[in-house]
Every structure is written in C-alpha cells, then in structure tokens.
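**Q** Multiple structures follow.
A short reminder: the numbers here are calculations on the coordinates, not readings from a lab. Everything numeric here is computed off the predicted structure, so don't read it as measured data. Cβ atoms are built from the backbone, for glycine too; each structure is taken alone.
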Structure P
Amino acid sequence: MNLHAPLATPTAYAAAPAAMAEVLRIHPALAPAYAERGYRPLWTSGGRPTAAAQALLGMLAHADREGLDTSRYDLPKLRALAAAGPSQQAAFDLALSQALADYVADAMQPSAGRRLYYVDGALAPRTDPAALLRGAARAPSLERYLADLQPRHPFYVRLRQALAGAGPSAAPQLRASLDAARALPGDGRRHIVVNIASAELWMFDQGGRIADHMRVIVGKPGMATPNMAGLIRYAVRNPYWNLPPDLARERARKMLAGDTGLLARERLEVLSDWSDTPRVVDPRRVNWPAVAAGTQTLRMRQLPGPDNMMGRIKFMLPNQLGIYLHDTPMKFAFANPDRRLSSGCVRLEDAQRLARWLFGGTAPVGTGAAEQRFDLPRPVPVYIVDLPALSAA
C-alpha cells in the first residue's frame with residue numbers, strides 16, 4: 001500500500017475546506033496524522049476507495065473471527081460513504097481511519113470489564129491513533145502491518161482456533177477468554193501467565209515456548225485476585241507475613257476469648273505502624289477490644305520460618321494493590337479442585353522451581369536472615385488474567 005504519492009490537496013476535496021475541518025473536528029485524534037501529510041487522503045484516490053481501503057473493509061467485516069463485534073465499525077455507513085464518490089471523499093477517508101483505530105484498540109486490549117491494571121506502564125498496549133495512521137501510511141502491506149502491530153500470544157491463537165470450531169453453547173465462554181487473552185504479549189518475550197480461572201501458572205521462555213507449569217492458589221470470593229500485569233523485579237528470602245486487617249481482627253477476638261498463647265504459638269509480632277522501620281510493640285499496650293471490633297487497625301506480622309504463611313520466598317512486583325507471588329507451607333491445598341483460597345495474592349505450588357527459572361537456573365540461597373532481597377538479573381513480566389475456557393481450548 002503506497003500512500004505517499006500526492007493524491008490531493010485540501011482544496012481538491014469536493015467538500016469545502018470548512019467541511020473538511022468539521023470532519024477533522026469530529027475525529028481530533030486523527031488530525032495530527034492528516035496534518036503531517038498535508039491533508040492528503042489515506043484511503044482514497046480520485047474520489048474512490050483504494051485497494052488498501054477495500055482490504056481494510058474486508059478485515060473489518062471479518063472482525064468476528066477475532067471475537068470482536070463488527071457492529072462497532074459501522075460497515076453500512078462506511079460502504080455508503082465509499083459508494084457516494086468524490087462528494088464524500090473526506091468523510092469516508094476519516095471514518096475509515098477512525099474504524100481502523102477502533103479496530104486496533106479493540107484487538108490489542110480486553111474490553112472494559114476485563115482491562116488489566118498495569119503496574120508498569122511499559123507493558124500497556126500502544127494504541128495512539130495518529131501513530132497508527134503514520135505506520136499505515138508507510139507500510140507496503142496493510143495486512144502485514146496489522147499482523148506485525150498485534151502479534152498474538154500462543155494462548156490467544158489456541159482460543160481463536162477453538163472459537164472458529166465452537167458450538168453455540170461454548171462460544172460465550174470462549175469469547176470471554178479470547179477477549180481477556182488480548183492482554184497477553186505476542187512478541188516472544190520471556191514472561192509468566194497466571195490464569196485466575198483455572199488457578200494455574202505458566203512460564204514462557206524467549207520465543208513463546210512453555211518452559212514450565214504449576215498449580216497456584218488465587219483469591220477467594222470477595223477477595224479475588226485482580227487482573228493485572230507488572231514486572232517481577234526481585235525476590236525476598238525468609239519473608240515476614242503481614243496479616244491482613246481481617247485476620248488481625250480474628251486473632252484479637254481469639255485472644256479476648258481466652259487464647260492468651262496465640263501470639264507466641266503463631267510467632268506473631270505487634271508493630272507500631274506500616275512504615276519500613278516500625279517498632280515492636282508490647283502486646284499488653286494494645287487495645288485488643290478496639291482491634292477486635294474493627295475500630296482500631298493493628299499491624300501484625302509473622303516471623304520468618306517453616307510455618308510462615310509466605311513460605312520461604314516471595315516474588316515482588318511492587319504495586320499499590322499489595323499483590324505478589326509467594327511460597328506457602330500449606331501444600332495440601334494444591335490438591336483441591338477449587339483453589340480460590342487466598343486473600344488476593346498468588347500462592348505457588350513450587351516456589352523453588354519458579355525461583356530457579358527466574359534467576360536463570362540457580363535460585364538465590366541467602367544466609368537465613370529475615371527479608372533478604374535478591375534482584376532479578378532482568379525484570380520478568382507477569383500477566384494475571386481470567387481465562388475460563390483455556391483448559392477447554
């Protein structure tokens with residue numbers, strides 16, 4: 001597709017320049033790309049759609065193959081504008097550019113209800129309309145350009161193939177999973193995928209090859225693990241476990257009911273605050289009735305050790321939601337078919353195996369001291385998504 005040849009100037013449109021400006025006002029995100037090319041059309045020549053425009057119309061007509069809603073792109077309007085000839089050249093050109101921008105945005109990210117929280121902005125998809133049109137204008141092939149723009153993850157390809165052969169009863173779940181899988185990277189980078197629906201984790205080596213797989217435990221109902229993506233930047237050996245507020249209240253109630261040995265038995269400390277340098281507080285100075293009632297918050301943490309709820313190691317993708325991946329001493333829980341048991345974090349069936357993979361073959365050992373940090377050689381992306389049809393696909 002060669003869009004560099006001078007096809008027309010703004011005054012060559014059958015519509016007046018004022019009308020062209022009005023159309024651009026309706027599509028402000030597209031204006032920079034058209035202004036840079038002197039308002040020459042992208043998709044028309046001599047008032048008629050180019051071969052590239054016809055190819056794009058065909059792609060939009062088959063958007064359902066990607067699990068997308070073709071009605072989003074208003075094909076009847078586009079075809080009517082295309083058939084109207086030179087009088088609607090500007091309107092058609094800009095409407096088709098907008099449809100392309102909408103299609104790419106839809107194809108590169110899940111729909112609103114399944115969007116990810118991106119801890120690291122570099123992992124978010126790039127869908128700037130002006131940049132998209134600049135790339136389209138330079139591309140020798142529109143089809144190749146779009147394929148390169150939105151490379152597909154192996155799970156996406158598998159789900160798309162399943163959707164193509166699915167019966168009506170299976171299609172809704174497959175469409176939901178395909179929609180969520182748009183967030184997964186298709187560029188072959190080394191990464192991790194956690195499927196919330198099946199409570200499983202996959203490690204992908206460079207090039208998209210599955211290196212390993214394990215069961216995980218995810219958030220329980222009411223405390224679901226969120227859809228998110230971030231970079232695992234470091235591991236912590238012998239971590240503390242900071243109890244969530246609801247569990248601190250639960251411990252307070254037990255102590256008030258007479259379980260005075262609870263703190264020692266569970267190896268729990270009471271801390272002054274949530275800062276990085278808290279003081280250990282004498283439990284006798286705590287207003288336990290207020291903590292039990294929920295009118296006062298209290299930071300409790302469990303000391304490192306074999307029974308610590310974080311296990312021996314945790315993997316950090318620093319984020320405001322407090323979500324991370326970690327070991328656990330409760331290995332029996334991985335045999336459960338329903339593994340929605342955590343308070344939101346992801347518990348690992350074999351944290352040592354993940355550590356070896358993350359650190360290139362040898363997991364960090366540490367000295368036995370509490371909270372020892374080990375930075376990864378290179379941060380590794382982790383995508384936590386909900387793919388209910390993955391196993392069926």
Structure Q
Amino acid sequence: MRVLLTGLVLFGLSSLAGGFAQSPGELVAARAVQGLGAAGLAPAALALLTATFPAGRPRVRAFGVWAATNAAGGALGVLIGGVLTQYAGWRWVMFVSVPMSAIALALAWRAVPADRPVAPTARPDVLGGVLGTGGMSLLVFGIVRTDRHAWASATTLTTLAVAVALLAAFLAVERRTTRDPLIRPGLLAGRSVAGANAYNLLAGAAMAASFYFCSLYLQRVLAVGPARTGLMFLPFALGVVAGSVLAIRLGYRLAPRTLLIGGALLTAAGFLWFGRISPYGTFLTDVLGPSLLASTGFGLCLGPVVATATAGVPAHESGTASGLLNAARQIGASLGLAVLGTAAQHRTAGITPLSPTPESLTSGYALGLTLSAALLLAAAAIAVTVLPRHPVPAGSRRPVPQRTAP
C-alpha cells in the first residue's frame with residue numbers, strides 16, 4: 001500500500017516538473033523520476049491483486065479486469081496524447097498526468113486497505129542495483145547507436161562488452177550478496193516464473209516496437225496528424241479489451257498456458273499481416289484488420305501471463321515476482337525498440353541512403369513488424385516448452401528462509 005501511494009506521488013510530481021522543463025536535461029530528469037514512480041506502481045498493484053485473489057475464479061476475473069482496464073487506459077492515453085500534442089503542445093502530455101495521479105491517489109487512499117509493512121531482513125542491495133541498471137542501459141545504448149557506429153566497430157563492441165560484463169557482475173552479486181538481493185536467484189528456478197518472464201520480455205519487445213512502427217507509418221507514410229493517429233489506435237486498444245474479456249471467460253475452462261499459446265499465435269498472425277503494409281495503403285485496408293487481430297491476441301495474454309508469473313510464489317515474494325514481471329516487459333520494450341528500430345532504419349537506409357521515401361520507409365517498418373511476429377512465435381514456443389501444463393497451486397512452493405544481515 002505504501003509503495004503504491006509513494007509511486008503515485010512521485011509520478012504526479014515528476015509529471016508536473018516535466019511539463020515545466022526548460023531544457024532537455026530537465027525533461028530527461030523528470031522522466032527518470034516518472035519511471036521510478038511507475039516502477040513502484042505496477043508491482044505494488046499486481047502484488048495487491050495476487051494477495052487479495054490467491055486462486056480460483058476470482059483470481060481469473062481479477063486479472064482479466066486488470067488487463068482490460070490496462071488496455072482501456074492505453075487507449076485513452078494514446079487518444080489524449082495525440083490530441084494534446086497537435087492542439088495544445090507537448091507540455092500538456094505531461095501536465096495531464098497530474099490530475100490523473102491525484103484521482104488515483106485519492107481512490108487508492110480510500111479503497112485499498114492498509115497492510116502491515118514487512119520488516120527488512122538486511123540492507124538494500126545497492127551494488128546490485130547499480131550494476132543491473134548500468135548494464136541494461138549500456139546494452140540498449142550500444143544497440144541504438146549502431147545507426148552511427150557499425151556493429152563491428154570498436155565503439156559498439158566495447159560498449160556491448162562492458163554491458164555484458166556489468167550484467168555478469170550483477171548476477172554474481174545477486175548470488176553471493178549478504179544483503180537483500182534485488183532478485184533472489186531461486187525465484188527463477190520455477191518453470192512458471194521463468195517461463196512467464198521470458199514470454200513477457202519477448203511480448204513486450206514486440207508490442208513496443210509494433211506501436212512505434214504503426215505510429216510512424218500512419219504519420220510519415222500516410223500523412224496522418226497526431227490527433228487522428230491517436231484515434232486510429234482506438235480499434236487496437238478496444239481489441240485488447242475484447243481479448244481480455246474473452247480471457248476471463250475462457251480462463252474458467254482453459255489453463256493459462258493454453259491462452260498464452262493461442263494469444264501469441266493470434267498476435268503473431270496480426271503482425272505478419274501488418275508486415276504487408278503498402279506505401280500507397282489506407283487505414284481501412286492496411287491497418288484496421290491486422291490491428292483487431294493482433295490486439296485480440298494480445299488481450300488474451302495479458303491476464304494469464306501475470307497469473308502464471310505469480311502462481312505458487314510465497315506471499316512475502318509476491319511483490320518481487322510482480323516487479324520482476326514488470327521489469328521483464330520494460331527491458332523487452334527497450335531492447336525491442338533498439339534492435340527492431342535499428343533493423344528497420346538499416347533497411348530504409350539501404351534502399352535510399354540520402355533521403356527516405358515512402359517506399360523505403362514502408363519497407364523498413366514492414367521488416368520491423370515481421371520481426372515482431374517472429375518474437376511472438378518465439379514466445380509461443382516458450383509457452384509450449386517451458387510453462388507447466390497445469391497451473392501451480394497458490395502457496396504450493398515452500399517459503400525460502402530469509403537471509404539475515406551480519
């Protein structure tokens with residue numbers, strides 16, 4: 001509860017600061033604090049859901065409602081963001097989050113019951129946090145910069161090598177630290193947790209990249225303004241809501257693993273369809289159909305992947321499991337944008353090196369969307385081979401003894 005409220009306060013205040021930013025550095029700093037607030041919000045909300053609905057039909061319904069609400073919020077955000085960007089200016093994209101955070105804070109304060117804070121068993125693992133954050137940041141930075149430095153260049157190879165070294169050091173620290181580790185290695189020993197996080201990483205990479213490519217296709221190729229682009233994303237968001245509602249009904253009869261496989265395959269089919277976009281296309285012929293197919297499949301995945309990632313996890317680790325799932329999605333989104341965006345840019349530059357044309361841009365976006373489909377097929381393969389056929393009963397895993405500080 002306290003983490004949820006703190007996250008909302010941080011998110012609201014940083015949004016206000018971002019709206020008043022006078023330089024790129026101030027805006028980046030505000031966005032960083034925004035990320036800190038959001039990083040606390042998502043795991044805390046999922047942990048509350050996990051603790052309140054540990055098993056049975058109420059759990060299926062709760063995660064389905066969470067997924068549908070998440071999709072509805074995404075639809076509203078894209079629409080409002082497009083309208084504000086075109087008619088009010090980019091600052092209002094930041095300002096609009098302030099009253100929304102205040103409303104959410106008031107609702108959480110009144111509706112969410114207070115919980116007993118867990119006493120820390122050791123000091124925070126600061127070194128692990130620095131190593132993990134630095135390693136992932138350098139990894140994404142090194143990939144993104146391949147538009148200026150070739151993959152085989154000394155700059156790229158050095159950056160990626162340092163990133164790998166930092167991540168390896170992070171894993172070593174997590175295994176040996178006497179402090180509270182960010183991620184207890186044993187948490188990923190279960191097939192449900194490991195498989196769901198791998199699945200979510202790939203799905204996050206594909207979805208973030210696809211949103212990016214579709215938005216650019218609409219604005220740079222079809223010459224659609226930001227406001228209309230936001231409106232054209234509504235069918236996608238509504239499809240996610242429909243898929244989430246369908247997941248609730250099917251979740252009473254089918255295992256989460258089955259829904260994850262089916263959802264990934266449907267989404268992959270939608271992205272393959274998206275990969276056939278034309279530089280002379282229209283919203284009705286090139287965007288609407290694949291949007292509805294991909295979004296319905298994605299909606300089928302949202303609730304089941306959360307339920308799977310937290311199934312059987314001891315109550316005192318439900319927040320950690322939820323945070324790990326959210327981190328997997330965010331890392332996947334960052335890597336997906338970096339890798340697939342770079343691939344699309346290289347395709348476009350290979351066709352028209354000096355100035356991109358609608359044809360070369362479309363070719364790059366189509367490649368990115370096709371690669372997104374490949375990521376979803378890989379996610380489906382993980383669901384088939386890694387996830388257990390039957391869900392793990394809640395509380396079935398024995399709690400791991402907590403390490404005490406020296």
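**Q** Ranked on FRET efficiency 1/(1 + (r/R0)^6) of positions 45 and 85 (r between Cβ atoms, R0 = 30 Å, to 0.05), which label among P, Q comes first with the largest value?
**A** Going through P, Q one by one, FRET efficiency 1/(1 + (r/R0)^6) of positions 45 and 85 (r between Cβ atoms, R0 = 30 Å, to 0.05) peaks for structure P.
**Q** If relative contact order in percent (Cα under 8 Å, 6 or more apart) is calculated from each of P, Q, which structure is the one that comes out at 18?
**A** Attributed to the structure labelled P.
**Q** Among P, Q, considering only FRET efficiency 1/(1 + (r/R0)^6) of positions 53 and 213 (r between Cβ atoms, R0 = 35 Å, to 0.05), which has the greatest calculated value?
**A** Q
**Q** Now, a different point. One of P, Q was used to compute mean projected area of the Cα convex hull in nm², and the answer was 24.5. Which one was it?
**A** It was calculated from structure P.
**Q** If you don't mind, there's one more thing I want to ask. Have a look at P, Q and say which one yields -9500 for helix-only ellipticity at 222 nm (-39500 (n - 2.57) for each DSSP H run of 4 or more, over all residues; to 500), as calculated.
**A** P
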